Structure 1
Amino acid sequence: MEPGTVFPPSFKPRSGKWLLVFLLSSGLALDYLSRLAIFSVLPLLQKELAIGPVALGLVASSFLWTYGLLSPLAGYVGDRFSRRAVILVSLAGWSVVTLISGLAASAWQLVAMRVLLAIAQVCYMPVGQAYLADFHGPESRGRASGFFQSGSSAGIFLAGLPAAWLATHLGWRAMLMTCGLAGVAFAALLWRVLPRAPQELKSIVPAEQSRDSRSDAAALLRMPPMLVLMAAFSITSITYWILFSYLPLFVYQQYRLSLEAAAFQATFYIQAAAVALMPVYATIADRWTVRDPRNRYLACALTSFLGLPALVAIGAGTRLPVLTGGLILFGLVMASSDASWLAMLCDFTAARQRATAYGLLNFCGTIAGGVAALFAALLMKRLGLGIMIASLGVMYVLVGVFLLACGYWLLARNRSGHWAVHERAAPL
């Protein structure tokens, strides 16, 4: 296969479409490994670099603030230029930054590397989502997005026990350099095998490029469903970043486990549950949505309500079986939202807007997550990490309410065509 082989207009087979999902999902695993591995070795960093509470909060939040501020621009880039090229440059860039991060000699150098990492990674998620939508129609988009997002679960797990094991035996610097080298190798592989968009999409590009990006973004911000999804996405991001940034530390301190055991407990069960349950949830949601598009919102809302008991069990439990049960239940909650964001966006956006729309979600989510991660670092000694984690469950009740409002109130106007973009399902 020549580098960047273009699929012909007749490209529809399951194998090609799902191979693309696997490749992008594997890249997303490396994305999350690079951004989160550092949190599994915080005790080592605190000891060697003398990181205080403020610097610790900035290590967690500087990435998110940079990522969030640049997310709308990242969406614009993905809607106006070759999505394949943007994905490759992003992957190679963050891999090099991760490798160099292993040379950091102070907390502030590490913060600077986190900013550069965010700049390199910001395009991958929104552009990857839009790239999948180029190949998958409404009948498989939820599953494709869910499988793609499952790469984040794999990356979060790899950033736990494997990263902690490497750091314990080889040092945290060697661990970061190993992650960076793996990304560089995978970028070289994708350059050979990642396809270009189908030929029929090329006729759309000139029209897309002629549009004013600011007017497109303004149009998205005038859509009530978009505003509601931005609010829901922000809430889930706050929960994710507090949980994934500090859960290994919480388990390490609360249950007095070893560094490797704490990292395993904090990452394996939740991510394994998310990966295992996602295809089941996504298949049911895709098929249920055929009957009524609003059913996707109902399904995601119902599972979001389970975030309350899950997070209470994680933060307030005192026994490992209770913690494990909460993590598994929250894995289902994660799977439902990961398999739904792209499909819900496609209900009311055009193809030319999808990377920008997902970029706007990332903007709100990462800014909110960055602020939350910083405040969590400053308040963890006063309130305790357990109380903060348990209290996040209330926010998932709000997520469920927002999704119900989006599906059953705002999208009720679909029938009059005010916001919805109706698509014909592409044959498999």
Structure 2
Amino acid sequence: MPLLAQICIPIFSIILLPLKKINRLVFYSLIVGLGLVNIFILFKHVVHTEKLDLGFNIVFLMDKYSWLFALVVNFAWIITTIYSYSFILYGFQEKAQKFHFYLSLVLASVLATAFAGNLLTLFVFYLLGIPFIYPLIILRDTPDSHAAGKLYLKSTLLPAIFILLPAISAIYQLEGHFDFGDILPTSLQASPILASILLIMFIIGMSKNCVAPFNNWLPKTMLAPAPVSALVHSVAAVTSGSIALIKIAVYVYGLDFLHFLTSKFYLAGSLTYICGFTALYSAYKALNDPNLKVRFSNSTVSQLSYIITAILIATPTSILGAMLHIVTHSVAKICLFFIAGFYNCVYGTTDVSEIRKIAPSTKLIVLCIGVCGMSIAGFPLLAGYLSKDLMLLEELHSGNYAAAVFLIIGSIINIFYIFPVIKAAFGGQAKTIESKPIPLSMAFAIVACIIGLISLSFYTYNIIRIFELEI
């Protein structure tokens, strides 16, 4: 069964851990192979819907949203594994098994969340994934990393238990079931005010979405090693909240009813402004923070808010724009964290002022920063252009001009926070620091991400065709 294989294969990789002490190359090659198997399975079932009922209301469903998200997660798993082959050598050899053990559990729980076939399954695996991430955040085992880990747990566990769970319980009381599917939410539609309150609880309760007031925990966890930041914080953790919200929008509320709620400020329309102000505040923080990794993490918070806003617009086109931007942002942000990890490992810094001095000696790396940053910003001809364009047009067509303004301003700010490094590299500044070689596996991972971003510009139409099919 392809659906069950997607969830179980990352767990199966744990069995291979003893092999790492015997032969590192074989171990990493096998992990990459498992990721490729998962991708092969997905491509074999590109227009296939599968539902799996394990009993006790634990149900999994492969649809077009979870299919595309799983493809991104598996790609990220492969690329992060390759990157880690060299990264682990910089002081993390003794923690490599712990890293891969918890990473496998995180990936399995995230894929299970994405494939959830009802609200109960979604909650169980969303909640289960939270404690698995904690050991990765504190991997450096410093007082600061432990403080960041505690903040992460408080900012994600408590909202899930005390806000998200009551919202799911209320839906069950209203509708009498947890199911996703074609069952119309008649009782929910009869109570627009209650439906709006529950929608706010869903968005705030899934604090992995990083919407205010739970938007500060992600930058605080940037003490984690670069592979953790790249995979967990850019794909496997934060965007799992986005895919969960898409399922709630489509299957629990229905796009027409959700659009009605968010188009009225006195109902759920205020969420647009909460997301918009979260996005601009985080973009401003990214612009001013001296640490490159923290800049990238604040940018992640900002982009998540734009994705959530597109989901709240609740038209088929805006949902498509949100899904496309999840793909673009995930690949680009993984690459940016890889680059930050390179500077930290090879040059011993993630301070922007120091990296500006190094930039003339690492022009190709800085060029990759430019491609990723401008893709996320939606620069024409790059991967993120169509997703940002679709989101912007649907916001204008729906009359949600505030959301459009937030999107435009944030995209402009997004360019400025990477501009100083690009200017330093190509502005004629003389080399003051000797160039150092980039480890081979790190270089391969970064190049693969850039190729992926460029390829997305050409294959976006194919993704759109998939979303036009009844999967």
Structure 3
Amino acid sequence: MRELARTVCRNYSQLAPMTLHQTQPCSRRDILLYLASSCAPSEQSVAETVANYTQITSHASSADGLRFANARVKLRDACTPRYERILQCLLQQHSTHGLQLLVALREDLRQWIPLVQQQQQQSNMDNLLLPLQLKQLNSHLLQILSTWFSPGMLQIRRITYESTPASIIETIAVREAVHPVQSLDDLRSRLGSGRRVLALFHPLLPDQPLVILHVSLQPVIPDSMTLVLESPHAHDNNDSVSSVATFYSISSLQPGLAGVGLGEYLIKEAVTLLGQELSTLQHFVTLSPIPRFRKWLEERANASGKFTSTDLIGPRDLDSLSQYLECSPEQVLSRFVDRLTSRGPDIFNDSDTCSWVEAVLVQLAGRYLIHEKHRRKPLDGVARFHIGNGARVHRINPAADLSRKGWQTSFGVMVNYQYDLDSVASNQARYETDYDIPVGPLVADLLND
């Protein structure tokens, strides 16, 4: 078992990485297949052990406690996949390399499982148990990684030009996912005055940032990316006048650690650390994208007969838009989306229409964030992340990100989620038990219109 663990650890990282749509045989995939399938419990062995256990418990007396205990141990061993011992040996003998391997295994596994499920749906599989076996391996890896990357074992560091190795800074710049770094000057600005870049590390992987959080220090809660990216303190080198810390980007650099909760932990710790560092800070908020809002709105506008304008737009705005768009109230939604699509971000430069467009977009975004659910949780993934982490929906901001990406994903709308240390725990508890979504007064008033 130990030799097998050493072999897997030594060879896996040297094999060619898996790709998302790979269909040809792959050595890494062969290893995953071996672990998930060949190391799965033998059906025959489990059946024999169950039969033996049943026989013992049926005929043994209450005094035969030792026989009961031995039978239970044998049953447990028969039902335990061999890869649990392999991975345990791997971590015991090669902690650093073993930990890296487990992260890589799970990253590849998470890519492969959807493809296997698709093959199963198409009835194009020989091993019908494989999807379940892969999911069981994935669950076990998640359990191990959740233990090894628990909060007590993690370190938070501030990233600076002066103290951080260039290789880590380069990794952060290249892999920024939410708001890509545009230039060297942009990178310097993000690491300079009026900003913070915080990263989460594991002591066994000191040169590999796990999650990156970008923070902008502001005098007010920002309603656009322009205010965030153009730091108000860049000229005076004085962070002490800030009253708002805005988290405007959080990126996970390790896909194999999805579901471990590292991003949630980093944001909460950042609130505490920044509050200790700067006593002037009174508000901790995000300026977050709404990635699928435009797609949702276009689907509703095109779903003839299933959704009408009156389902999504309040009576006051509906009447005004009906007059402006010169159409019946039932046609307002599709006409509104068509007008946004044809005009593009320039629609906000028209003073005659800007206020109506903004009001309707905010109302529709509020409907999407608060009322559109999947299994009682927000349909929007970013909303699920922050609300599940104890934040409340503070404000919805139109024309907040008019970049090409911002327009294509959400017609430029963004949202502030607020982290209030006095209410984070209670918000999180209510959400976990009752799926209650906490909203601030601005959003509450919006929803009551």
Exercise. Tell me which of 1, 2, 3 gives -26000 when you compute helix-only ellipticity at 222 nm (-39500 (n - 2.57) for each DSSP H run of 4 or more, over all residues; to 500).
Key: 1
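Out of 1, 2, 3, which one gives 3.3 for distance in nm of label points 7 Å out along Cα→Cβ at positions 162 and 322 as computed from the coordinates?
Derived from the structure labelled 1.
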Quiz item: Who wins on relative contact order in percent (Cα under 8 Å, 6 or more apart) among 1, 2, 3, i.e. which is largest?
Solution: 1
Practice problem: Figure out for me which of the structures 1, 2, 3 the number -0.51, -0.97, -1.04 belongs to, where log10 I(q)/I(0) by the Debye sum over Cα atoms at q = 0.08, 0.14, 0.15 Å⁻¹, for residues 34-249 alone was derived from the coordinates. | Solution: 3
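The numbers here are math on the coordinates, done by the rules we state, and not lab data. In this text the structure is predicted, and so the values were computed from the model without any measurement. Cβ atoms are built from the backbone, for glycine too; each structure is taken alone.
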